[in-house]
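K.L.:
So, here's a batch of structures to check.
What follows is calculated from the coordinates using simple rules that are stated; it is not laboratory data. All values reported here derive from a predicted model rather than from experimental measurement. Cβ atoms are built from the backbone, for glycine too; each structure is taken alone.
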Structure 1
Amino acid sequence: MKKIFIFLILFTLPLKVFATSSYIVMDSDSKRVLEGNNQNEKMLIASTTKIMTAIIAIENANIQKTIKVNDKILKAYGSNIYIEINEKIKLIDLIYGLMLRSGNDASLAIANGVAKDEKSFVKLMNKKAKKIGMDNTFFYNPHGLEEQNGLGNTSTAYDMALLMQYAMKNKTFQKIVSTKYYSLKTNFKSYTWKNKNRLLFDYKYTTGGKTGFTKKARRTLVTSAKKDNKKLIIVTLNYADDFNFHKNLYEKNFNNTIVKKILDKDKFNVKSKYAKNYKLYIKKDYKILIKQNDKIKTNIKINKNKNPKENSVIGLISIYLNDVKIDNVEIFAKHK
């Protein structure tokens, strides 16, 4: 009986780990999901939380302002940058310490330096999550460690991909998360940090990312990469060999996709019997990342408006991917 019992334990453990793991590959331009598993399952996200902490700080404060570190950082444990009480450090430097070294003390200094207190900062985080469309996400703190009651920041692979997609549109955030090494000096001491995101050193197409780990969440990783004008985001929650997994997923999806121009603004030529004296146009080319067997269709609808206002919207082009509507492109009108 003992041998049977041991066999069952060994057999069920890998299945349990797999069932509580999730991943997603997302096209950063269109937010289209290219592949994934359990991507909508709510899970602990550990220090990938700090992606939200960073973007909230960047958007809500002067990043060049100097913050005087207070005793709130004493609550921080685990991964720290080891700032000290009364040390004066710029917000931008704290964000580098947050993203490169995953400083939990940096997250508390940022929260208290940007908002009136940590609670107010977390409110900004949850408000932004709702605005982005992160419907299955809730933040308790700005660092990702579990609270004393055992609760922790919870999200999904899909929501975290949405967050990274949003954050990577910010040039300051882009610069920070793509930095391999960073040095600075404060009134107390000097620092030199190396980014914990190994993909920045091992995979040349990497453009950014954030690592995470707690005993409950296990390994979490959010990364981004760009190759041949293809921009992808990958999120893994509770994947042991996450760096290699990300690298392999990038290669697979870069190799199996193409960027296709669906609409060319310079060659766009649509006429309407309702607006005969107007030239119809679109403002920019429309490109999309597609797989080799994907089918694209378009459907054009023009309003029955004989005298539209100059440069006003007169119609829409609906874009369909494999018979599923994915986007609309506005058509404008101007006098010939």
Structure 2
Amino acid sequence: MRIAQLAPLAESVPPRGYGGSELVVNLLTEELVKRGHDVTLFATADSQTEGRLIECAPEGLRASSIAPTRWHAYNIKALIKLEEMQGQFDIIHNHMGYAALPALSKFRCPVVTTNHNPLYDYCKDIYFAYGQMQFISISDAYKRLNYPDKVNYITTVYNGINLADFAIDEKVERNHLLFLGRLCADKGTKEAIEIARRLGLPIKLAGKVDRNDEPYFNEFIKPMLSEPNVEFVGEVSSEQKNALYNSAIATLCPINFEEPFGLVFSESLACGTPVMAFRRGAAPEVISDGETGVVGESIDELVTRFGEISSITQQTCRDRVARLFSKEKMTDSYLKAFELAISNSMVRR
């Protein structure tokens, strides 16, 4: 199959640091190439792929010196290149989101869009305007919570991870709780610290602080960093992340929003580390409550049920990821989705 992958341009593919959708694009692209498909990746010039790379921006825009007011120009230039080349593809897979929909709606080539982020108020009307196009949700919760009556979701495909990047290290002592991700209100950083405090256990905080989250960090998190059991390690590499998962008793994810999927959930489980999360968004789909973690309604419930963690086995956690959330499983599902999207496009013609 001849496949075009249209990546977001905020980060490189794969991302140098934090980047959820860019990581998914990388794993999917490389697995498709490995299986013999002809894949063209439209991404930043500092991206890497075994397929064909079409450079659409000089580097990941978020870390570049390019002013944010000019970022959309690079999206448009990427779409112009894609339009010129569309005859070379059997399917175009859009990861760029709403910014690409007006142009893609006029393409002759079949198009399918994976929605990696919720349909927020500022952009939902754009999705509604192009709701007849073909979309893929990344969890059943995402589909349920993001206007299935107005957006044409043709299937759900769970995000996958590369299991080879995550391993269980049974020699490491598990002696702390872990919070990994953006330090912000949505991800529940403050609540994670409170859970650790009430359990009397140390917690390590790993992740970045985005500019718009700095007020939250300065008001709520920074004062807590002086506590003896709270350690902020900052943004971490893949190797450091793996080590943190393996030394953690549990990963805390007291999310305060409807999480579309949650790569941290599956990464943690792949290292044999149970996850404790609030029952929001896709958490109950990724974490099997009582089997690979605890999914609860409040801080009180997570604290009360913490004792259940000791009965969860590392291999049970990893087996769930291998069965449902591997890059191989994700690729299988996307190939079926591509075939469905192409078939639907032929019927409409």
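K.L.:
Given a value of 53 for percent of Cα pairs over 25 Å apart, calculated from one of 1, 2, which structure does it belong to? Before the final figure, lay out each step's value.
P.N.:
Values: 1: 58; 2: 53.
Traced to structure 2.
K.L.:
Another one. To test your reading of the models, identify which of 1, 2 gives 23.6 for mean count of other Cβ atoms within 10 Å over residues 25-32 when calculated. Walk me through the intermediate numbers first.
P.N.:
On the way: 1: 19.6; 2: 23.6.
Traced to structure 2.
K.L.:
Suppose you compute mean count of other Cβ atoms within 10 Å over residues 57-64 for every structure in 1, 2: which one lands on 16.0? Please list the in-between numbers first.
P.N.:
Working: 1: 16.0; 2: 18.9.
Corresponding structure: 1.
K.L.:
Quick check for you: by mean count of other Cβ atoms within 10 Å over residues 169-176, which of 1, 2 is greatest? Before the final figure, lay out the partial values.
P.N.:
Working: 1: 15.1; 2: 11.9.
Once mean count of other Cβ atoms within 10 Å over residues 169-176 is worked out for each structure, 1 has the highest.
K.L.:
When you work out percent of Cα pairs over 17 Å apart, for residues 81-160 alone for each of the structures 1, 2, which one comes out largest?
P.N.:
Between 1, 2, the highest calculated value is found for 1.
K.L.:
Could you tell me which structure in 1, 2 was used to calculate distance in nm of label points 7 Å out along Cα→Cβ at positions 185 and 281 as 5.4? Intermediate values should be presented prior to the final figure.
P.N.:
Numbers: 1: 5.4; 2: 1.6.
Answer for the origin of the read-out: 1.
K.L.:
FRET efficiency 1/(1 + (r/R0)^6) of positions 33 and 233 (r between Cβ atoms, R0 = 30 Å, to 0.05) was computed and gave 0.30; which structure, 1, 2, did it come from? Present the calculation step by step, with values, prior to reporting the outcome.
P.N.:
Working: 1: 1.00; 2: 0.30.
Source structure: 2.
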